[in-house]
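Each structure below is given as structure tokens.
The numbers here are math on the coordinates, done by the rules we state, and not lab data. Please read these numbers as outputs of a predicted model, since none were measured by experiment. Cβ atoms are built from the backbone, for glycine too; each structure is taken alone.
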Structure 1
Amino acid sequence: MARTVDGKQLKYTGKVQPQPKEQDPQTGQILYPYLPSEKLVEAVNLAIALERPLLLKGEPGCGKTKLARAVAYELDLPYEAWYIKSTSRARDGLYTYDAVGRLRDAQLAASKIDEEAAVQAKNADAYVEWGPLGRAFRNEQPTIVLIDEIDKADIDFPNDLLLELDEQRFEVTEVKQNSPLKKIQAKATPIVFITSNDEKDLPDAFLRRCLFHYVKFPERQQLINIVKTRFSVSPLELVDAIIDRFLELREEMRRDKGEAGKKVSTSELMDWVRILSHHQDDEILSKLKTELLYPGVLLKNWDDYRRYGEQMRSQSEA
């Protein structure tokens, strides 16, 4: 089932992890281990084998965005990230064309101020700048592409990518017909991960072209493993106490808000553990029993801050 490129089998296992304090060569940021479930590993390999985008949904902070970088790390493939905004257009991920720059150079050429600008203004190709998906199409290697939070964009955005994702090609409309940049065909099919927080429904035509996986919130043992791989927190009793308090808070929020309500996530747990790890173990163990330490790290609005802080105080008094 695995896809093979130049004799190399593209199969994700989730077992190849960065070394402590290893940095991303592109951004310089520290890389952290990513611990996927067996079902998620299976979904990734299906997407690679079928050459289909993998659409990932799940509550915010559950690790959807970081999966693509983890796959790129293990498979040692180029990585491109496209972070979607409300103003994003589908073409932006393919290329942008600097029409203003060409007009400026044409004006300089007309006034004979800049001979170099005059030469460049005649060449429309010089004003094309490739976007993340465009660079992936032009790469000789399969490229891991993250399209993050696609549901932030206009409803037409996914439909505007149907041809590009389905047939792995696009056209640059601004260049001449005989330009080598006119028609771009993917040299190697990229491995595309698309994340959505379900802020809006995606079109059926788009969904048909994707594989789908719902990233579940990690269970207790998974959370313990995540914390242990990222922080030197000890003893195990302290890790247990931190995770238990965190899960109690999530359950309280679920009871109050329902499944659709905003609950504390793994990203907030990581911030919380980072702060707690700067204190003495005994001090943290003692205080966790009577108060919600650093609630501003976990709770992001005043109602939550007030409600769950008061609950913790009332429980300690009882």
Structure 2
Amino acid sequence: MGFFDKIKNGLKKTKENMVQKMETVFHSFTKIDEELFEELEEILIMSDVGVNTSMKICETLRKRVKERGITDGSQVKGLLKEIMTEMLTGGEELKIDTKPSVILVIGVNGVGKTTTIGKLAANLQAQGKQVILGAADTFRAAAIDQLQIWADRAGTKLVKHSEGSDPAAVVFDTLAAAKSRGADVAVIDTAGRLHNKKNLMNELEKISRVIEREAEGCDKEVLLVLDATTGQNGVNQAREFMNTTGLTGIVLTKLDGTAKGGVVIAIKDELGLPIKYIGVGEQLDDLQPFEPEAFVNALFDD
């Protein structure tokens, strides 16, 4: 299955929930009036686009309909695609140009963080980059074992200590290994944490300090993994993490299992955080770099 088909397939539920309802609105209105905009706004809100972002989309839509003299409801779809693509564009590419570069992956438990790291490693390797993984989630023995399985699948080296070890020490060793081996990217797993767990957030600060010191001048991405099925709760989670960590982007998993894919737009618009990757399935290659135009096309096109 090609990239476009994977995304299209993964967005099936969101498409049914959002776009098909919009299509009905486009075809049932013979003229463009306030009622049409209100119906669209309601559909967007119900699809987890968020109240403020939905209002913003419809406000921009009103302006462009007027500016371009559009009178046919079916032409509104093209404008909507244009607006959404613009809102989602910017910052989606990983900045990993130095050698090594560091990707720190954080998130709450159960979002698919360890799995995401394995898939991300495979994706980067497929781009010809040499990747090294760091198992800095030392709270769960299962996390280390799970990451080892993914490292084997992706064909990457894993730096690990025993369960209960100091996560910052794992990070230190991972960066040392990345430098000595000439690796392009070090991807570091961390323990699942809630933003309000002070000791875990302090630990994250300690890890960040080690990275700043040992990989000074290197490109660094801090990616928050969010579960798309949580919808607007994901936006709130991201907001809290932004307050305590220097987030650079979002990885949105489980998009194939939810009708709440509209949350992608809310995250980018409300928080200014780019979506870097989206997960649309269980397979190794089902984590895809986020492409705004391809995403919107997959959502709207037949």
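Structures 1, 2 were shown, and log10 I(q)/I(0) by the Debye sum over Cα atoms at q = 0.18, 0.22, 0.31 Å⁻¹, for residues 89-136 alone at -0.66, -0.95, -1.33 was computed from 2. Assign the value -15500, calculated as helix-only ellipticity at 222 nm (-39500 (n - 2.57) for each DSSP H run of 4 or more, over all residues; to 500), to the correct structure from 1, 2. This value belongs to structure 2.
Tell me which of 1, 2 gives 179 when you compute volume of the Cα convex hull per residue in Å³. Working shown, then result.
Values: 1: 179; 2: 120.
Going label by label, the one that fits is 1.
Between structures 1, 2, the greatest calculated value of relative contact order in percent (Cα under 8 Å, 6 or more apart) is seen in 2.
By the measure mean count of other Cβ atoms within 10 Å over residues 9-16, tell me the structure among 1, 2 with the highest figure.
Values: 1: 14.9; 2: 19.0.
Once mean count of other Cβ atoms within 10 Å over residues 9-16 is worked out for each structure, 2 has the highest.
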